[in-house]
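Right after this note come the structures.
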Structure I
Amino acid sequence: MANEFIIELNKFYAGFSPVAHLNSLTEFGNSGHASAMQNVDVLTPDYITQGPALSNLTNGTQAGVVSELINFILDRATADGVTYGIGATKLFKITPTTVTSGGSPSWPQAVTGMTDGESVIELLGNLYGFYNKSSGGEILKMPLSTEVIDPDWGSTTPATGAGALQSALHPSAKKEDLMIFGNGKYLGTYNATSDTLALTKLDFGNGTEVADVDFFSNQWLIAVNSGISGTNRNKSQIFLWEGGAISPILSDEVAVGVQKIGFIYPLNGIVFLAFQDLTGGYKIGFVNGRRIKTVAHFTGSLPGFNQKTLYKDMILFVSSGLIYAAGAVIDELPFSISQHADGGYATVGALAAPFGTPLVASSDGGSNHRLAKFSGYDTACTWKSIIIPVIQGRKIGMIDEIIVLTNHLGASARCDLLLQYNQQQSDSGTALQITGTGKRRHVFKDFKHTRIEDFNVSLDWSNGSASNPCNIRRIIIKGHYVS
């Protein structure tokens, strides 16, 4: 009837409203867009549910062998069920369930002189680690067959070009027998066949720093930031370099502009990147010719080259201690961004998924550290819809009934629903409990507020279960207009 309205919330895979970063009371979006969310999983197109919880790996805390923040984890296995991570002073050996302890040599291994591990990479059966010292930087080498570390390999051992690194970021990438790495304002290279190290192969000039590197479509990608560190506007570029890493002349460049790059990530033929505009916030975009096309915004902080991975065809990354998901789980869906999981302690280091399940390292800034993986369901999960107007000319709305469709609920599965009215100035009172073992359809009537101009729906799983999720398939709101 003309005097009635029915509003249905679904398609939660849409993630954040495109302008949620600008206005928490936004009306912009569709039936599945959120104005805010915390640790929710929208990666299954049919429903929204609790995000993944974190489970510490065996030996994965300070009570085990993780006595410092792990800064970088190699995002691929070097052998079946084996990868490596680097922290402030130690190299760690990691399996899908355990941070290795003991053995011969004894793990984790302290690296002489290391004060800040930056990255590790495997090349032709050897692991190379890039790190900073109290002064300058260094490259370690460890044959995977013996796992014996040569801590000052870079400055002493290569047949040609041995020397010390700058103290800087040191992202690294490889192809065949070549690797490249950031070295402050320089890009360095190493050719394993000729045993030739070139620490300053490319010079991008004073005031610049290589932020990330990768290999894509038979060429190297080099992300470079320039400007003054701190809360100052930067300028950034992505340079393209020929795959042989021989010529000192760059192939091309993409000017990102007065913005700062956090990471680059080639995926399915597209080069994605995270970047920051000091006046416009944080963005995910992709390279389109010689320009950058923004596809999503997020809040928090700019993720680094060590804080990205692929999960369910989505790019996971870290921002202000939280894990976001960006992309589309299937090609038929639009690009979206959501806040997917908690990162653990407040300071998050490495994020990687070398065995398929994401691993995340974190620290409380003191004596507590952890390396954990996604496991089970979190309950510190919330979601808010965009603002939904219910005005028809001079008439305003009244809510009569809400129907919520869920999965077949298990024991203790629960989600609480609250309506917030009139620019969130009031609410519906006691939260509606979406619960009941074996239930799938939940009907609620008799609402506190009678006359409303707009409302939003707020979901809260804090009283839910860590093992039995409450998946919300649809929320149907029925009401009518009054003068």
Structure II
Amino acid sequence: MECSRAICVILAGISLSAAAGLVYAVGPYEPTPVPEPTYRQPRPGYVRQWHIFNDSQTDGILDPGDTYVETFSNWWTPVSSHSQATYRDHQNWGPGYDYASAPMNWATYTLDPDDSNRNNPDYNYWLPRQQNALHFYMTYSQFDNNDWATTNYGNTPLTQQIVRQRNLERNGWALGWVANDYNYQQPQGAPKALNLDIFIHRGELATDIVDWGVSRSNPHVGLSNDVDLTTARDTVGADGGLHPAEFDESTQTYSWSLNRLRLEANHLTEAQLATLVGSMEVKESDPYNLIATALSGRTPAAILAGGPKAHDGSNYLYEDAVLARHLYPDASTDGGAVSGLGGYSQYDPQQGNWADQQVIRIDIDPAMLLERNITEIVFYDFGFSDPGSAASGQVQPQPLIFRVDDLGRLYFDGPAGPVFFPENRIYIAMVDQIPEPATLALLCLGAGIGFIRRSRV
């Protein structure tokens, strides 16, 4: 949600309780869903499990032979996945300085305006951050999951049209990340590089969910840090929020036709759209004509040309590509978010149709790890949801820590020892098993025997 700047004191992460003499409740708390009639309630299964694999086969796709590593649950928030990242200039550094992200759950958002905790940053759960670490989270946004085909959000028809256009396909879930931590007591320093390639297989989904409604998902860049302050600012559709440009799926570009409405409403021109796109550190790209040099030679185009293939012999396609090329100083954070992940899965292990699921592939820059800019990668495992609670898993996540050895190789300490990630590639899958063909044969044999036994009864 494009959250109100009336509570922007929370974004600074600074508690004013001592100065104001206020007594706050102990926190943090899980949010409660927004009760407004324009909002849909969270969908069934809004907190779900996601599964991490490595690329044991070293072929660029998640297929039999790759190794299951861990399972984690997503976060959730009543505001948008964009606003959840709380991206802004916390100390009014102004142009020329690196803005910071500090993701939080916005539990304060649905409190009564007279509630003393409304401006209490400690009531919210803030994603833990540390220097030289890259932090990932999956999240569900109640705002993103409104029915944007029918929801009129905003005070004017123009505002409503801009918000609808921006959010129409952002149902589903989002992947977010933030690197490093910020420190306002030291100079910003020389920038360091953070490079990621994110390829998504079957992320788009349009489906009708019983007793909830239509879900329309298509992966988009929901947040890109360090966008140009003039051309990214939306004072018509977002109350001054900084937003990336919208990617046009029909042309596989950041077209003027798709971005014209919002930019002209903010008195910006087509030339200034180019400025905005040029400033974005997180950009969507045509997967088969990448806008930057890939971190691995196993690009979607290379896989299309030479395989491997999907389970049925068809081409294994990455329909979406997001390239992150961050520069951030020691004293700041940097991050992004990809929203509109539909969570598609029709996988049946007895059929072996392992490609019939959404897969998020993340390639980590090996140079970044070798140079020790990033010394560990953390995925946060948020547990069960209990809205309004201070004891739910949503405010007590468990970190899954992936370490980096002296050769710049990513690994996870599993029960049987370290599990390495060839080419520093991570998969996030919908299911936790991709059986080998021999295992599949046994599953089918077992099912057949079961059928024979049942037929004899």
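Each reported figure results from applying straightforward, stated rules to the coordinates on display, with no laboratory input. Quick caveat: nothing in here was measured; it's all calculated off a predicted structure. Cβ atoms are built from the backbone, for glycine too; each structure is taken alone.
For the read-out Cα Rg over 2.2 N^0.38 Å, a value of 1.09 was computed from one structure; give its label from I, II. Label of the source structure: I.
Between structures I, II, the greatest calculated value of relative contact order in percent (Cα under 8 Å, 6 or more apart) is seen in II. For which of I, II does log10 I(q)/I(0) by the Debye sum over Cα atoms at q = 0.10, 0.15, 0.20 Å⁻¹, for residues 315-426 alone, calculated from the coordinates, equal -0.45, -1.01, -1.32? Here the read-out was taken from II. Largest in distance in nm of label points 7 Å out along Cα→Cβ at positions 283 and 299 among the labelled structures I, II is structure I. For the structures shown (I, II), FRET efficiency 1/(1 + (r/R0)^6) of positions 187 and 331 (r between Cβ atoms, R0 = 35 Å, to 0.05) is largest in II. Could you figure out which one of I, II the value -4500 for helix-only ellipticity at 222 nm (-39500 (n - 2.57) for each DSSP H run of 4 or more, over all residues; to 500) was computed from? Source structure for this number: II.
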